[in-house]
Structure P
Amino acid sequence: MRLLVTNDDGIESEGIHVLARVLHEAGHDVRVVAPDRDWSGAGAALGRLHPDDTIDVTEVTIPGAPDIKAWSVAGPPGLTVLATQLGAFGEPADLVVSGINAGLNTGRSILHSGTVGAALTGQNFGISGLAVSVAWGDDWYWHTAARCALEVLESHLMGAPPRTVLNLNVPACNYDDLGGVRWARLAAFGAVRAAMADASQGRLQMELTATGLNPEPDTDQGTVNDGYAALTTLVGVVEAWSTETELPSEPPLVSEHVVPGVPLEAVHTVPDASAHRALRRPDLGVI
């Protein structure tokens with residue numbers, strides 16, 4: 001299986017280097033195609049595409065892994081997936097792994113995440129993807145996140161239905177101190193939110209501030225706060241249809257299906273993002 005490894009922090013980020021090495025050392029066919037600079041907040045953007053323009057591409061070497069083929073692209077992460085799937089770097093990938101992002105991608109703000117956007121771009125091309133992010137603590141625990149990503153990839157994503165996208169958020173801790181991996185729903189907000197710092201004299205200045213909210217324990221942010229890695233299934237472009245089927249207000253105590261707040265078990269199968277089913281709108285919370 002050919003893996004495309006990309007990110008939104010840029011080709012120089014240590015997170016993508018660690019992730020690529022761990023996947024490569026596990027025996028996977030890894031190819032790295034990542035932005036040449038930081039494109040955080042780009043979502044699934046492609047940048048400006050024009051028939052008369054060219055896009056700069058540079059072949060690079062991943063530190064500690066000279067055998068991995070790698071390129072930097074002058075464009076956002078969504079463009080790296082698009083170009084790869086159109087054959088710019090050889091055979092198209094079978095699966096996208098995006099990250100490791102420096103900072104969590106939790107809550108509804110993942111709409112703007114380039115890390116998540118890369119995985120959802122792959123979904124549009126009919127392939128599955130994994131977005132991986134790690135919380136900031138006293139250090140960047142890249143290896144904890146990479147090890148979790150490898151386990152989720154091999155245990156759940158590789159055998160999942162086509163077009164499955166999983167969003168993995170990992171606490172800032174050593175792997176041995178991790179509580180495990182749990183399914184989680186999207187929180188109303190992540191750990192921080194954007195706020196306007198200045199809007200005067202013809203300019204805008206934004207800043208990130210703590211939300212101050214106490215997330216529910218079965219949300220992605222609440223799960224990470226409790227010391228577990230949070231795993232959420234995502235669907236990008238979908239159609240919403242009315243249905244007479246009522247969803248249960250409370251998940252069953254024992255279930256073979258994915259429900260928020262339960263540990264990741266081998267018996268669980270990942271929901272099919274291609275299947276016709278009712279969409280459950282996320283809880284917007286009280287703002």
Structure Q
Amino acid sequence: MRIPIGLNIWSRLVEDTFTYLDRAAAPFDSLWFPDHVQYGSHKVAEGWTLLAFALGRYPDKLCGHEVLCNGFRNPAHLAKMAATAQAISGGRFVLGIGAGWNEEEYAAYGWPFPSAATRVAQLAEAIQVIRAMWTEAPASFNGRHYRIASAYCEPRPAPIPPIMIGGAGEKHLLRAVAQHADWWNYPYTDLAAYAHKQRVLQQHCRAVGRDYDEIIQVVRTGVLIAENEAELKWLKEQPFVRPLDDTLIGTPEQITEQFQAIVKQGADRLTVHFADAPRSEGTHLFAEAVMPHCSS
């Protein structure tokens with residue numbers, strides 16, 4: 001069975017985002033947007049604005065974020081935003097969310113940035129608030145970090161969007177995945193690390209009584225692809241290519257081999273971002289030469 005593959009968009013594309021997607025999005029089943037507001041003085045596009053525009057522009061695509069920063073928004077309001085996105089899109093929204101990590105933007109925009117453990121605890125409560133808003137009318141919740149009282153979220157989303165938690169922190173984040181996630185969004189580095197994180201998630205699932213196999217695993221990675229080694233060498237030297245940390249680099253044959261290994265390890269879905277975007281040559285080459293061979 002062919003593995004669904006989504007296209008992840010870099011926040012710094014800004015005005016180039018949709019010219020790139022118009023050229024490149026067609027072969028992909030889904031589109032995934034960032035949720036950042038600042039990296040120094042670089043241009044950065046805001047994630048919900050991108051998502052809303054994409055839901056209207058690409059009516060055949062599933063859309064979501066990889067992933068929202070929980071601390072940026074009140075979870076009850078976020079539940080309402082997500083319900084509206086689901087209603088106007090005809091059910092094409094996935095709620096991707098995480099605990100956040102880039103302290104710079106929290107400080108710059110005046111958001112609190114507590115410890116990682118506290119941010120994950122807030123994330124776990126936020127998901128409980130969101131699920132209550134989506135399923136109860138009125139909804140109430142009284143937690144340590146969030147409270148709502150007689151809150152309505154009408155229309156409630158139908159179908160209920162999957163909630164995808166992004167991250168790989170072993171002590172707190174993966175436990176939250178085991179307890180609360182429909183999908184797990186894993187930022188790929190290498191096969192051994194992925195296998196290790198799976199084992200940790202399995203341990204958390206056993207501890208909380210969750211069926212590990214019911215969690216959809218979404219593996220996200222960067223790609224730099226070219227027809228041959230000479231072209232790869234040229235690309236690596238170009239100033240328009242984004243940093244290559246945690247990026248799979250190779251020819252179509254080499255990239256195919258790596259993606260087949262990820263799928264064999266247990267990935268249910270893949271998402272990719274391309275280091276040479278908004279240049280679309282690499283994206284087209286991947287779609288033509290790699291995607292047909294990504295099957296379970």
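Where is distance in nm of label points 7 Å out along Cα→Cβ at positions 158 and 174 largest, in which of P, Q?
Q
When percent of Cα pairs over 16 Å apart, for residues 166-221 alone is calculated for each of the structures P, Q, the largest result comes from P. Each of P, Q could give volume of the Cα convex hull per residue in Å³, but the derived value 128 comes from Q.
So FRET efficiency 1/(1 + (r/R0)^6) of positions 118 and 190 (r between Cβ atoms, R0 = 30 Å, to 0.05), computed for just one structure, reads 0.50; which one of P, Q is that?
Label of the source structure: Q.
Here FRET efficiency 1/(1 + (r/R0)^6) of positions 30 and 70 (r between Cβ atoms, R0 = 25 Å, to 0.05) has been calculated and equals 0.70, so which of P, Q was it run on? The correct label is Q. When helix-only ellipticity at 222 nm (-39500 (n - 2.57) for each DSSP H run of 4 or more, over all residues; to 500) is computed across structures P, Q, the figure -12500 traces back to Q.
Where a number appears in this text, it was derived from the coordinates with a stated rule and is not lab data. It should be emphasised that the depicted structure is a prediction, and the values quoted were computed from it without experimental measurement. Cβ atoms are built from the backbone, for glycine too; each structure is taken alone.
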